[in-house]
1. For mean projected area of the Cα convex hull in nm², for residues 64-183 alone, which of 1, 2 scores largest?
2. Suppose helix-only ellipticity at 222 nm (-39500 (n - 2.57) for each DSSP H run of 4 or more, over all residues; to 500) works out to -11000; of 1, 2, which structure was it derived from?
3. Where is FRET efficiency 1/(1 + (r/R0)^6) of positions 24 and 104 (r between Cβ atoms, R0 = 30 Å, to 0.05) largest, in which of 1, 2?
4. Given a computed value of 1.9 for distance in nm of label points 7 Å out along Cα→Cβ at positions 80 and 136, which structure among 1, 2 does it belong to?
5. Using Rg/Rh (Cα atoms, Kirkwood Rh), single out the structure from 1, 2 with the greatest value.
6. Consider the structures 1, 2: one of them gives 1.12 for Cα Rg over 2.2 N^0.38 Å, for residues 72-119 alone as calculated from the coordinates. Say which.
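The numbers here are math on the coordinates, done by the rules we state, and not lab data. Owing to the predicted nature of the structure, the values given are computational and were not obtained by experimental measurement. Cβ atoms are built from the backbone, for glycine too; each structure is taken alone.
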Structure 1
Amino acid sequence: MANPFLTLRNIDKQYNNEQVLRDIDFEIAEDEFVAIVGMSGGGKSTLLRIIAGLEEPSSGTIKFHEHEPVVRFMFQDDRILPWMSVLENLSFKSRDPKSKTRAVEMLNLVGLSEFADYYPSALSGGQRQRVALARALMARPQLLLLDEPLGALDALTRRKMQQLIMQICHEQHLMAVLVTHDVDEAARMADRVIVIRNGTNRFEEVGAKGRDAAAVSEVSDKLFDEIVNTAY
């Protein structure tokens, strides 16, 4: 593995008497795209929130190497404000006078430069998620956390968004952690896929990012078998 960017050791998380995560242990390398898959309710989104610092683990350690990074989220719900234009949604929180220039650059990056003055109600689901991606990129993050951001999109739009996210992460040298229920998506997008089962990680598979459809199918079949065979 290349130089570690993030290390998680023995992460546990409890809510009241319910054990959600137990003994989570892995590293993310610089420039690595990691996907996390598993059954619903398995603690995947909780793990993202712990990585982001939005929740504290009950025990265990999280270490970012070298410096504390800028971290941004993308959710399945795009969370853009309906009373603001696309451009305003990107720039309204910033006091930097150059924020509008940055917003225009990010809209161009995601292919929405001509939609800057549109309101969210005029956008398709895929366009709204492009706005959400552009907004996440405004702060120049080093780590992008993706919590099922493409789950509500149709198949064609979903594939286009997968390609866009992979391209931007590669060009911007972003680390990314994707939570998804779609093993094909995980296999296609990730350098490495981690299976969470019973709240812990005990299986990993090399992803098929940048490889052909046969490789994606082979990896996704392995992931599916691992999830299903251990859940039933």
Structure 2
Amino acid sequence: MNAPVRPDTAMVLAAGLGTRMDHLTKDRPKPLVEVAGTPLLEFCLNQIENAGLSKAVINVHYKADLIRVFLIDRDADKASRLDIIVSDECEQLLDTGGGVRKALPLLGAEPFYVVNSDVMWRDGVRNSFDLLADRCCADTMDALLLLAPATMAVGYHGQGDFLMEPDGLLARRREREQAPFIFSGVQILHPRLLVDCPNGPFSLNLVWSRAIERGRLYGVRREGVWFHVGSPDAVKAAELWLPG
């Protein structure tokens, strides 16, 4: 049996424009929008630290200076043991895939976590990072996505993303169909999936499609409650569940 993958590094996607947040992002980037008094980025970094990871790479673009100040203040207040490195995209926004591709020299040659900064969650029995690591096999998987049941996601109103086989192998839903699972914003990626991608903007959906074609995109169902926090209404919905 193959040993599980145990990444110690996470990439945090924090460079988006946050346009769907409307007035909430007029004076701040989306990762600094607060939910129940906690900035989204603070929640994300706390989860990474609590999982025992040692390094986080954070990409920045919109109002990047405010994120840098936040990170400096956070380190001064908490004496964080997490090594945080900023990947600067101020000159060009690279989308999710391009941002990770640019950061590969900072992330290393081993599989790593990628975490969206506009999601929050309450874990079940196991934390989300361990849940992924326990299932991940680098020999057979190029990416392993943490999935939430579409009917149980707070703040999500779409048609779902993926169909999942009993062994976790993923397929996309067809047009006009609904799928039972949605990507919940946390995944493990192997860098080999990105090394031959061109520099410049592209979505992680591109590399997921490549992995699907090779039969190497897998998923695992998350435990607990998941919140998609991508709009003012979604912020309000999450605050009904989360303590202030």
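1. Going through 1, 2 one by one, mean projected area of the Cα convex hull in nm², for residues 64-183 alone peaks for structure 2.
2. Working through the options, I get structure 1.
3. 2
4. This figure was derived from 2.
5. Comparing 1, 2, the top value of Rg/Rh (Cα atoms, Kirkwood Rh) belongs to 1.
6. The read-out comes from structure 1.
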